[in-house]
1. Could you tell me which structure in 1, 2, 3 was used to calculate Rg and Dmax of the Cα atoms in Å, for residues 70-149 alone as 22.1, 68?
2. So if we calculate distance in nm of label points 7 Å out along Cα→Cβ at positions 38 and 142 for every structure here (1, 2, 3), which label has the highest result?
3. Here helix-only ellipticity at 222 nm (-39500 (n - 2.57) for each DSSP H run of 4 or more, over all residues; to 500) has been calculated and equals -14000, so which of 1, 2, 3 was it run on?
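We did not get these values from a lab; they are worked out from the coordinates using the rules stated. For clarity, every value in this text was computed on a predicted model and none was experimentally measured. Cβ atoms are built from the backbone, for glycine too; each structure is taken alone.
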Structure 1
Amino acid sequence: MASTLTEAARRVLACSDPVEKVRLAAACKDALAKGRVTRIGKAGAPLTPARPDHPKLLAPRDMPRRRSGKSRSERIALYHAIAHIEFNAIDLAFDLIARFADPGLPRAFYADWVSVGAEEAHHFQLLAGRLEALGAAYGDLPAHGGLWEAAAATADDLLARLAVVPLVLEARGLDVTPGMIERLESFGDGEGADILRLILAQEIGHVAAGRRWFGWLAARRGLEPRAAWRRLVKARFKGVLKPPFNGPARQAAGFDPSWIDPASASRRKPGGG
């Protein structure tokens, strides 16, 4: 058993096997909750986490275009893409803990992100199960190779990491997931729709955690949160913020669309995923 929380987080990051990574994430949450791990430990994280041999990682421009999800093969592609996002989200949560460990951070900060990491692992597990039910597995298809770019671009600053990962990438999930749920229901895939509905509900909590700790850290640095967020997104995020935005879900997370500078948002409709 790990003697510190950062050691436990690094074990998650060093694990390339998806099943074992899920187990380690859940064990980390359990150990913290039951007091088996009480010390935070020293900061430090690998440049990139361990990755399984499959899926093959491709540049975004080389990824096959994902279609509606009506056919079995299209739904497999949809679930595989979401599973890959959730797999990376496990590492993003535990990287945040290991990389930015600081005695000045409240213990509630660590408890929040361990919980986020464990929930991301559960999301991956559910999606892997859905793939299995359709006769497929994670790794069967190629996957987006650029999902760790946001981590690399914010590896030097916790405030930047919070600005981009929970408050751009995860917040984007709040916007696009309802449309995927509707499509799956229209195709008669109620089980898949229920999985995405659970993920959406818990991702609201993840965005809320990001908003809470971004605000806390911005105040600690004497910064106005909205202005600081807009500045960091402009400097650290390569993409664009694409409407429409899921106002009710963002509002529930304490991160309503008014945070987004209209001048920085693309007017193009978003794609799915």
Structure 2
Amino acid sequence: MKIGTTSYIYPDDIIPNVSKLANLVDDIELVLFEGRDYSNLPSEEDVSTLREISLETGISYTVHLPIDLDLCSKDADYGKFSLNRMIEIMKLTYSLNPRGYIVHLPRRNVIPESINRGEVESEEKWVLRTERSLSEIFIEFSNEIICIENLSYPIRHILPITEEFDFKLCLDISHAIRCSDNWEEIYDNNFDRIKVIHFYGPETQGEGHTGLQKAERSFVTSVTDKILSSNFSELLTLEVFGTEDFFESKRILEEEISAWKRRFSSQVE
């Protein structure tokens, strides 16, 4: 199993973060943003620098495509813009040989202005629009590097789509718990499809993606034991933001891995 974290641990840009983290983890999730008034998308020169760091240190990357974009949008123009922008970003970063591209499939089915009129979009329309966009990505890129992340709605809505294109999954354990999905069942039933796992502490009001030091230790132990006992060989990303949450999460995870190895050794003996 490989261990990763995000590109925003230190209060700095992506490249300084990667430089500082390269010898601490196996993989760095490049968390990208793009909005009307802000963007952290790397330039071609930045990508060359990231590639050099990877060659020098052995660090790998996953690329989290901007959550501000929505390729499932009911607004046809924005959906097309989002799709084209995602493809541009993927082509820009493809030379980094990423482990995967993390893709969100938002389900904004109810338009706030129309709540009183009861204008709720049907599941079928959302699926058709989503499949249309994903088919464009499927044509351009290998399905092995597209990782659809479960969000804060039941994963059953995206499983048929990922299976249709044979895409991989990014299992966010906290997202699953938040919408009352059983993350262990998801893990067991989709083991061969899961390429990335997002792991972090509880999301409290006004505070998200906290460190593992804020989670029940029994929960951390159960997650670690489940993953290690199944010989998961892909990537576990500590999706936290900030030095305290990262270093505490890393410490706790390493303690849990060591404890599991001791228990495993004693069972073998």
Structure 3
Amino acid sequence: MDTLRLTKGIGLVIDRRDGRVWVGQPTRCDLTQVPVKLWVTLEGTCDSETGLLVNVRDIKQAFVQMLAEQPFTDLTALGLFSWARRVIKRNFSNFKMLSLSLDMTDALTIAWRDEDLEMIQITTKYELAASHCLHNADWTDEQNELAFGKCSNPAGHGHNYLLEVTLRGNPDRTSGEVTDLEEFRRVVQCEVLDRFDHKNLNEDCEEFAGLMPTVENMAKVFWDRLIHRFTDVELYRVAVWETPTTYAEYFGPGAGPLRWSSRL
């Protein structure tokens, strides 16, 4: 039978007043209850009768039941992942848990993979507006049209890109943090956003002199600007979304096929 993967999102609420956590939605119209989204990815084979890998309602119920029996108190990402891992191991031992990820905000995701028990990935997201021209001056108009379609217009065009930068490391045992978020954001701002945001990539950025500013090359160029700027943590992934359905991600030279991203 084929091996498949199933991902289920679980909405959690953390009450900052007393540290309680529950599955569902906030119950108050104030800022004391913080909603987050936990994503669970399982791998296995489908049931021949139902066609289901796992009933997603059972996944949600498993978390509800565990919270009723054994609420967790370690409100760090590592603490939450360790607790969630126990929920999955207890209720779905016939399946492999590939990963857990936590959407803290629309622009911040933390991920953990079962094969790397001590490692946490943290991803921050940024908007980047820029224009570019995908046109090879040595080609005919027909060749450019064939290769780049409408993007071959010599006048260029613009995109509202989404940039995702992922770091990977061991969380501090005291704070539970992989890295200083403010420093993380400052580095990306300085090295990428200040350099490329609201620019004509072909004309304003020397990195693309003689280099076609495709989304693939953008991911590699941004990687090269970030790779030596972090200490005690690994730059793991740079992804650039050109449209809501197209993105390129780069894991560094020689990364090989075993790398994984937060999008399985």
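1. Structure 3 accounts for this read-out.
2. 3
3. 2
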